[in-house]
Structure I
């Protein structure tokens with residue numbers, strides 16, 4: 001192996017709460033990306049990696065070819081119907097970007113191209129689409145593009161009858177749009193920290209300089225988004241921090257009207273709103289509903305005093321959200337680390353769970369843009385089942401397979417098995433572990449294993465299919481997911497037990513999951529690799545410091561390993577919003593000491 005490069009030490013003393021930390025490599029932070037010493041060190045690191053992996057060049061080429069061979073490059077998504085048109089995206093072999101199309105005839109076409117990502121990208125080295133939104137009459141396409149990778153988009157309107165773009169161009173927009181009527185739409189913009197904080201209204205055919213800001217959020221903790229409801233009767237402006245939220249709405253019949261607040265924000269009160277046509281549905285943690293409850297309110301007076309319970313709080317069953325249709329509701333809930341979908345008849349209140357066949361899986365809504373329908377489309381996948389879209393009659397329960405992700409090369413799910421284990425943490429908590437492997441692998445500790453973890457922001461790592469992962473499974477590798485505290489798999493208490501002053505639970509849970517795999521014979525420490533990205537990279541770094549003997553290899557992708565210095569610096573983009581996840585070490589010595597104890601960079 002080549003010798004790794006060593007960056008020279010240039011000590012910087014960082015003093016907080018009477019504690020002096022010496023950072024020998026603080027100089028490597030180079031926001032301008034122009035320091036020649038920093039660039040030289042990065043070049044040396046890249047050379048070191050290339051030389052160190054040179055012996056795997058043949059294997060890398062082999063893996064690339066077999067992974068690509070499983071992918072059907074020319075493919076069509078499941079068409080969906082909206083306002084009398086059928087919409088779909090397709091990919092073509094050798095092309096990098098999707099092609100968005102529609103048909104006025106039916107789901108079989110013929111197809112009219114709405115937006116060809118390949119033609120729009122041209123020869124640009126970077127291209128991304130921020131928004132694609134067809135107007136209510138289906139005559140115009142609102143779209144935004146980014147050619148720089150900074151997530152600031154240029155927004156335009158295209159006349160779909162002629163294919164020509166209208167004269168006005170709106171620069172610097174963020175994700176999220178909402179048509180109000182055929183001539184008026186809403187969009188969001190960011191502040192200097194890349195926080196979406198304003199909502200603007202544009203009237204088609206007017207100069208964007210005349211656009212009106214209809215919402216401005218000064219609190220740095222809050223992010224703003226816009227959306228149009230499925231019934232198309234209202235547009236929502238959602239404003240939320242990590243622990244509080246506020247929702248405003250505007251009837252689409254009043255495009256130049258004023259926003260109306262559902263309920264003014266309260267510290268610690270979270271709620272989301274769904275338009276049910278004649279009322280609003282509110283998913284909230286109000287009144288001590290730790291795992292959330294479902295309320296309804298009249299649309300003309302939706303304040304909290306008018307909220308009535310539709311589905312009460314049930315401890316241990318996290319209510320994640322609701323989709324409203326004319327005759328039914330679909331409630332997504334989580335129990336025992338599995339997501340469920342519950343269909344509720346709006347007339348009778350009768351409900352049933354979608355029947356899902358495997359022990360571990362991921363389920364979610366598919367494209368269901370029409371309000372007045374008795375058919376529900378949903379997506380389903382598991383570690384052995386490719387992503388599948390079904391359509392189910394909500395009354396009869398009759399289910400139809402619409403499409404399953406094609407996996408070329410003769411993939412047979414019967415050759416693999418997946419399931420769920422439960423590890424015991426240091427404090428007795430039961431931690432779920434998902435596994436998948438080739439059927440019949442011996443449970444004698446002889447298998448290599450890749451253990452993945454995240455454990456932050458209440459994110460749920462639901463077990464789905466990956467055609468890339470097959471290259472590991474076919475070679476006898478066991479793949480496992482540690483659903484550690486800090487994630488949301490077991491509800492809000494599971495998240496709360498892995499954040500702020502209880503963050504250490506995330507790391508010890510992961511270690512417990514690895515040791516449980518050892519005890520069950522799936523692998524050993526000599527054959528274990530661990531992996532995480534971003535906040536999951538922090539997890540990997542902390543685990544390596546706590547238990548360097550736990551594994552043979554570790555992959556920390558874009559890792560958040562200098563977390564204490566980052567969260568101490570409010571000048572960095574979005575640091576203030578992160579204080580509700582990690583705590584504020586600037587203001588609280590206990591938070592400082594806690595983060596100091598686990599920050600991977602500070603504890604090597």
Structure II
């Protein structure tokens with residue numbers, strides 16, 4: 001449904017000239033699609049770009065000038081943006097031949113001397129520096145606007161909800177938070193830094209073995225952490241969220257010190273303890289400013305994703321902008337995390353076998369539509385052990401809706417499922433022992449030859465990624481073309497990345513690892529223990545969508561020769577590929593062998609669970625769909 005934005009834009013443009021809100025009149029105002037922690041998924045009150053544009057996709061920047069309003073987003077959302085935005089907005093398609101960046105557009109469409117405003121809380125330090133350099137090239141000025149203009153005009157803006165934080169037991173994490181902090185302190189000392197400022201929420205949740213509910217589909221809680229080399233850990237969080245269980249978990253007793261397995265000797269041989277100190281969430285900037293004044297040794301370490309507002313209180317000479325040590329630790333799962341992720345995927349696979357078995361039996365009912373599919377898939381998952389909630393909003397798309405890469409069914413767009421159309425289900429869940437993300441595409445009737453060809457070519461790309469052997473530390477962008485080559489051979493392609501990192505009962509999109517067309521500056525390269533998705537696709541506008549997605553983990557590869565360390569992938573997802581959509585004539589013998597072996601694993605791992613639970617119909621469906629191709 002298109003949102004009417006004329007009055008919203010009029011109100012915003014008035015504030016761009018109101019000196020009670022801006023230091024000087026603005027010629028443009030930038031609204032990113034992020035919050036102050038650079039989260040991809042946002043709490044309702046942080047969806048500022050959505051509010052002013054009507055566009056609800058996860059990626060995009062809005063730029064508002066006196067006479068124009070433009071939105072930049074990528075190929076996943078072109079169709080969605082056209083449907084959601086009104087005539088006030090111009091869609092700028094990133095990644096196309098004719099596209100220009102929003103900074104280039106600003107430079108060419110506004111005069112020298114123009115003032116470009118942005119909220120420094122919502123722009124990372126690295127992005128702020130790049131933006132400032134870009135506008136300066138055109139003789140323009142970047143202005144920090146501390147009072148967010150969208151907040152000022154947002155009627156009925158959602159309030160702040162208080163959800164309790166929960167500890168995650170070592171049974172699931174495999175490491176105490178104490179040992180993790182010890183490792184971070186060692187890295188801080190190696191950099192001779194004054195501290196490390198942690199602003200990324202999944203880094204904080206992973207570091208402290210805590211989970212929250214502040215953001216839909218993400219088990220996170222709003223907080224900041226400052227880790228100091230002397231063993232002090234400062235946690236900035238709303239104290240109302242800190243339960244008794246959390247206080248016990250962190251030993252937050254008044255006046256007490258916390259021993260966290262750190263007995264490192266200082267220069268004088270004095271053992272170090274760690275003390276956790278609790279602060280109000282809003283006190284971080286004042287704390288950093290004070291620390292700058294009282295600490296004359298060492299730089300303040302922060303990641304490139306730290307907001308410009310925080311960095312602005314640190315003198316340039318004392319800034320150390322470098323990849324988060326916690327992010328790199330978190331990306332590589334330990335054996336306990338990996339085992340939990342595997343077990344959660346077996347349960348998840350069983351739930352999806354139940355779902356697809358149910359769907360085949362009920363699709364002819366007039367009551368089965370996309371929203372029914374969303375609810376039913378959740379219902380099956382929720383019956384399994386350790387289920388917490390969905391890991392993202394389920395994508396259930398039938399027929400032409402499948403061409404919208406990140407389609408979310410709504411009452412006004414919801415289609416009935418039928419035997420005449422393809423159906424795509426991209427779904428996932430959080431379990432206490434792991435996070436899942438899986439996509440399967442099926443046809444409940446008789447697919448066309450073209451649909452079978454497209455599906456099989458997507459599957460060939462999926463298999464090519466799965467069976468890749470490459471040197472350790474290979475970057476994801478070096479692999480991306482392997483997933484596309486069989487589509488490219490016949491003039492087809494898809495407008496999204498091929499893979500993303502996945503957390504352990506954390507964010508379903510875990511940066512900075514993944515498989516993308518473009519290089520990611522922070523990508524550390526593939527290493528044993530990382531978990532990523534493998535999800536090529538093809539989308540025919542007005543017709544259908546195809547995506548095949550498994551999660552895989554990186555393992556050491558066994559090679560004939562020893563020219564360095566090599567890695568490959570193993571599957572974590574165990575849900576059959578629909579046999580009727582596969583054209584064996586397009587497959588090599590090795591590809592057929594892989595599919596048959598994969599289906600055998602599905603039957604063994606998921607079948608055993610279904611059998612033990614007495615899920616007879618789902619088991620029958622699984623056995624039928626895992627019959628050999630060869």
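No value in this document is a laboratory result; all are computed from the given coordinates. Not measured: the values here are computed from a predicted model. Cβ atoms are built from the backbone, for glycine too; each structure is taken alone.
Work out which structure the value 71, 64, 50 belongs to, where Cα extents along the principal axes in Å was derived from one of I, II.
Values: I: 65, 56, 55; II: 71, 64, 50.
So the calculation was done on II.
Starting from the value 20.4: which structure in I, II was mean count of other Cβ atoms within 10 Å over residues 278-285 calculated from? Write down the numbers at each step before the final one.
Values: I: 20.4; II: 14.9.
Answer by label: I.
Using the calculated result 1.9 for distance in nm of label points 7 Å out along Cα→Cβ at positions 438 and 510, pick out the matching structure from I, II. Don't skip to the answer; put the middle values down first.
Details: I: 2.8; II: 1.9.
Structure of origin is II.
Out of I, II, which structure matches 3.6 when distance in nm of label points 7 Å out along Cα→Cβ at positions 246 and 518 is calculated? Numbers along the way, then the final one.
Numbers: I: 5.1; II: 3.6.
Derived from II, not from the others.
Of the structures I, II, report the one carrying the highest value of Cα Rg over 2.2 N^0.38 Å, for residues 70-309 alone. Walk me through the numbers before you get to the answer.
On the way: I: 1.10; II: 1.24.
Looking at the calculated values, the largest one is II.
Tell me which structure, out of I, II, gives 11 once relative contact order in percent (Cα under 8 Å, 6 or more apart) is calculated. Can you show the working numbers first?
Values: I: 7; II: 11.
The value was obtained from structure II.
Where does the value -4500 come from, among I, II, when helix-only ellipticity at 222 nm (-39500 (n - 2.57) for each DSSP H run of 4 or more, over all residues; to 500) is the thing being computed? Mind showing how you got there, number by number?
On the way: I: -4500; II: -10000.
The read-out comes from structure I.
Between structures I, II, where is FRET efficiency 1/(1 + (r/R0)^6) of positions 14 and 454 (r between Cβ atoms, R0 = 41 Å, to 0.05) highest?
Numbers: I: 0.90; II: 0.25.
Structure I comes out on top.
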